[in-house]
Each structure stands twice: as structure tokens, then as C-alpha cells.
Structure I
Amino acid sequence: MLSTAGGTAFAAAPMGAALPSGADNFYTSNQVIVQQVSFKSQYRMTVTGTLFVPSTLDRKKRTPAIVVGHPMGAVKEQSANLYATKMAERGFVALSVDLAFWGGSEGQPRNAVSPDMYSETFSAAVDFLGSQAFVDRQQIGAIGVCGSGSFVISAAKIDPRLKAIATVSMYDMGAANRNALNHSQTLAQRKQIIAAAAAQRDVEFNGGAVQYTGGTVLRLKADTHPIQREFFDFYRTPRGEFTPLGASSQTTTMPTLSSNVKFMNFYPFNDIETISPRPLLFITGDQAHSKEFSEDAYQRAAEPKELHYVPGAGHVDLYDRVTLIPWDKLASFFDRHLIKARA
């Protein structure tokens, strides 16, 4: 099923300009109790998260819960906390998490790429939520924003405890690295990237400095690509800029060069149909440069599934524009399918 919701267009604002209409990444709510938590993954690595609980929650009852994953290269304070807060306002227990190697979660070197460990973060969050007396372990869902959309799909294929899965502005991080957007990268170019990563492994093994790749540029130039400008407007301005304790502002959002090729072997949409009959909801802006990934996943997935377009919205718009993100759509999706999962 395809659907749309109202929205308005937006062009990325330069440094110092007013925030886009409705942008509120650091939104907080007096209707929600917030608690910092940590727990171990299956590999005994610490995962850090923020637990959002409705202030009116009856803790003697078991309540549906939602795990929220942040964009690739980001941390939970960027977009994930916002989504978790809004879901808690609507009555869900919500847990935002830092993926392994990012934010407060363990993993060395920092900013390393490991798709399996990213997916494991979601399953570890289910472990944690299922252990809480006020959470119904039969009613746990997940939201993956940007790259986390592909990680949560990867997790859901082998973790049936995730009963309903929504993605927002999803990036298939495997396809994006193998092929680039719109399949614009050649095989020869891919091989050059792989060779550079392999050479960097030799450098680091012999004590050389870690190098970083991709991510968001630190400053704009006259020829900076519009997509990079879109990310810059979120990650490098007060709109969404956040540097975790102990991290460097010069490397936030940037994965290590030697590990980033791990994405070349990441195929999250293979066997996506096996998630059925658990439901999938793909939300994308109809102007998003990333919409090809949601459309691809939707075509491959089995029913029940839904592809929901937000008219006028770009990719980053759905990170934080609270007046544009379809909160009611998300809430009704989880209300309907998590309760059904318990029946």
C-alpha cells in the first residue's frame, strides 16, 4: 500500500541562517520521564541508551515499546531521541540507542563500521526492553532513521521479537557504498575504494594514524554538492550539531576509511520477504535523494507492507522537522500492529 501526507518543501539553510520550519532536533517534553541506561550486547559490549517513559505510565501494567536507531554516523542525540520522545508522548515506552562504535556505546576503534554489530545493537535493545517489568515483551517494535533503517531490517530478519518495523529516510548502506546514489559509481571506482581501504589497513597495522572517510564536510565551498549541503545544515550547525563526550568534532559522522568497506558486503534487503507476516512501514520524503532505497525495500518486501511518501520532504527534513514528520502515522502503525502481535 502506498500513501502520502501533507508537507512543504525546504532548501538547506546556510550556516547562521534561521532553522527550517519546524526543525526541533533537541525537543524535550514534560510529558515524558527520561533515564540514561546501559546494557550489554550478546558480545558483552556496553550499549548506551536513553529510555523515554510516559509520565502517566502505569508501571504495574505491561506496555508496548519501541527501539529507535539514529542515522549512520550520528548518535542518539541526533534524531533518535526526538523520535523516542514523540513516541513516548503517544503512550509507548521508547528507547533510543547509540550503535556500537558510536556515541556512548563501546567498540574500538571509534567510528568503525560493522553492519552486524549495528544490527546486534537493536537485538540487544530488545533484550533490555524485554527485561523491564513494565514492558510487554510481545509488543516491541523499532524505528530506524537513515542508515539505521537498513540495520533494523537486517536485525528483524533474524530476530522475530521485533514485531513491527518502521524506517524513515532509509539508506541501504550496502547499496549506497557499492553503487552510490542512482547507481552512479562504476565497478572500477568501487575497486579503487576497496584498494585504498586495504592500503590503509597496512598503514594502521604498522602504527600509522587512523584515517576517516565520507561523513559530512566540515565547511562549505562554492562547489559543495547540494546533498552535502543538506547534511551540513543538520550536522554542522546548531540545528543538530552534537559532539559526544570524548569525541572529536572533526570526525563526527565520519567512519574509518579502513572499515567502511565492510558495507560492500552488506545486503540488508536480501530475504527481506522473510520478515512477513510482521509488518513493515517505509517512510520517505517524495523529494528525498534517498527515496530509491525505501522504494527498493518496499518492492522486495512481502505483505503486510506500506510505502508512505511525505510530499515536499527531503531526506534530512525527516530527521527533525516536527511539523512535517508523520507522527500520527507512526503511532497508528505501532498501535495497530503491536497490539495485534500480542493477541
Structure II
Amino acid sequence: MKQGQSSSISKVLVTGGHGFIGSNLIRWLLCNRPYNIVNIDALTYAGNPSNLAHVLPHSRYNFYHVDILDEAEVSRVFSQENPDCVIHLAAESHVDRSIDAPGKFLATNAMGTLNVLQAFRKCYEDTSESLQSRMRFLHVSTDEVFGSLGCDGLFDESTPYDPHSPYAASKAASDHVARAWHDTFDVPVIVTNCSNNYGPFQFPEKLIPVVILNAINDREIPIYGDGENVRDWLYVEDHVRALECVLCGGLPGQTYAIGGDNQLTNNELVKTICMTLDRLHPRTDGRSYFEQVVYVKDRPGHDRRYAINAGKIRRELDWIPKETYQDGIEKTVRWYLENQPWWQAILEDRYQLQRLGSLKE
């Protein structure tokens, strides 16, 4: 790694650690790094305790059931734990849900980020100058803040913001707050903007698990609009490695775009998933799962194309994605096939694969 201070980090506080990316991050850090890990999570519908059940007894792991909107409790945890670094992942994250409940997204993603920043700021200001150099606040965001690309071009760290959904707007607001706290209060903030994540433990409302679970449950597989919307797909473990690279080597005040180099239309993605299922878990009638596809009314404000230029993080921090989409999709499909109790508990309780955010009366 070309820049950074990784050897001095002792304690990392992760917000939203029971979610999809957060739980993958915590498992990876506990297995591969010596850090003590503190997890703050409100355990909302997508915060699943079973995601981290096996790490609860770990001597380097500590969990606090705290909502980042509770300013007093957030401050208490920071004061008690005094972390060296924060990886801020806690957020409302599903575009469709943001259409149904925009106020909740703005509150959690903007005001919640403010509370976490303020708590870390106090820790930073109370720390001696000799130890401040190891402290970092890594604010994890999305490429959706940039809006929509045309037929060519890539998002990078200089792309102007142009959010088109309540979710994207709420994340854009949180990005601006984080950068302002660096510029105004000298808090050592770093921002990342990543492309679409996928992999194990992803809540079933997102596209890839929706396709897998609808397919194997003999339900229609919905594709919005004409299915030609393009996304850059990033396997979650590649993202986790990138976040640790940025935490240890990134420079305060900088932004790093993280992408998987896997641009696919939704049609191509769904076809790949169906072909993988045809091979690993064939239908009893011998037909392809792709025959279950139906095209449905498009989502309001559905951006046409996202794609990331990850050249900066490659050059400066020596990170590259390892997973091709073919291998990543196969790993993901296998995981859902082999972990039915995990997703079945969700479908019986919190979410039944229904469509959200369609503006139906």
C-alpha cells in the first residue's frame, strides 16, 4: 500500500454492522486483521442478528443496539469505546423504499450521519496530537448520487452530483455533510462512492436475491421497464477489501470511487442468474428459469446507466476487484441455495418479495 497508517489502528467502530455490507466487513476484518471491532446497529428490518451470530463470542467484537438518530446514545458509545476509526455504513439503502418513505431516508442518512460525525469529532478533538494521525472517519456512499450516465463515460471522483431518487438525494446530503466536517472542523473524513454490491447475506429486496428467490419459488421474475438499465456490479468481498485499503491508506479530505468493472444490463444480469440456476438447481420440468421473467412498469426516476472509473484507488492504494461477474454470481447463487433457513426466516417475517416504490394508490 502506497499511503497510510494501518499498523497503528487498534479499534474500528462500524455503524450498520448487521446489514449486508457491514456484516461482510466485520467478518472479514475479524478473520484478517487484528483490530478490535465495535458495531452500532439499530436492527431495523434489514439489520439481521443472524448475519453475525457466530462472531458474538469473539473477544475482539462488541455490539451496541443503538439507532444513529439517538444522539445521546451515539455519543455515549463513542465516549465509552473511543475508537481510532469509524466506517460509517448505517443507512436506509433501498431506492424503492425511499419512494414510499422519503422522510425516513433523509432523517437516517443525513441527520444520522451528523450524529455519528459529531460523536467522532469529540473523540478526535479530545485525543492527543500524537495519536490523531491514526484516526479516520470513512463515510461509505453510493454512485447513485451522480445521477445517470449516457451510453458512454464513467463516474469518477470529480463527477458532479445529480441525484434522482429520494435515496440518492439523502446519500448526497450525507456526503456533503461529511466533507463539510472535514473542511470546517478538520475531522479526518474520507468518502467512498461504490457501485452496486452483491453477494452473501444481501437482504432479499435487492435485485439479485429477488431474482434467485422468485426463480426457485416458482414465481414471476420481474424486470423493470425494458431491462436495458446498466449497473456496474461489485462483489461485496471486493468492496470490503477496498474499504480496508481506504481506511488504512486513504488521505483525509479525499474521495475514492470503487467499482467492480462488471457493467451489465438488467436483462444480461437476470439471464446470467437464470442460466446459473439452470445448471445448479434445474427446474423439474427441464425448462429455463428465464421463462419466468415478466417485464413490469418501470420505477419512477430509474437511472439508465451507472459505471465507475476506479482508476484512483487502483493507482494510489493498489486495489483491484478480484471477482468476475460470472464467478461472483455463481458464488452468490450457491450461497442462497445452501442457506435457505436464513432467507426463509426473512420471507416468513419481514418481507415477502413484494414490489415496493411503484407509487400505487
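Quick note: the coordinates plus some simple rules give every number you see, no bench work behind them. Worth saying up front: this structure is predicted, and the values here are computed from it rather than measured. Cβ atoms are built from the backbone, for glycine too; each structure is taken alone.
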Inset, instruction - Kindly point out which one of I, II the value 21.1 was derived from, the read-out being mean count of other Cβ atoms within 10 Å over residues 245-252. - result: II
Inset, instruction - Work out the source of 0.25 here, i.e. which of I, II gives that when FRET efficiency 1/(1 + (r/R0)^6) of positions 85 and 205 (r between Cβ atoms, R0 = 35 Å, to 0.05) is computed. - result: I
Inset, instruction - For structures I, II, calculate distance in nm of label points 7 Å out along Cα→Cβ at positions 21 and 301 and state which one comes out highest. - result: I
Legend entry - Of the structures I, II, the one that 23 was derived from, the read-out being relative contact order in percent (Cα under 8 Å, 6 or more apart): I
Legend entry - If mean count of other Cβ atoms within 10 Å over residues 61-68 is computed and equals 18.2, the structure in I, II: II
Inset, instruction - Could you figure out which one of I, II the value 2.2 for distance in nm of label points 7 Å out along Cα→Cβ at positions 53 and 141 was computed from? - result: I
Legend entry - Of the structures I, II, the one that -9500 was derived from, the read-out being helix-only ellipticity at 222 nm (-39500 (n - 2.57) for each DSSP H run of 4 or more, over all residues; to 500): I
Inset, instruction - Work out which structure the value 33, 22, 20 belongs to, where semi-axes √(5λ) of the Cα gyration tensor in Å was derived from one of I, II. - result: II
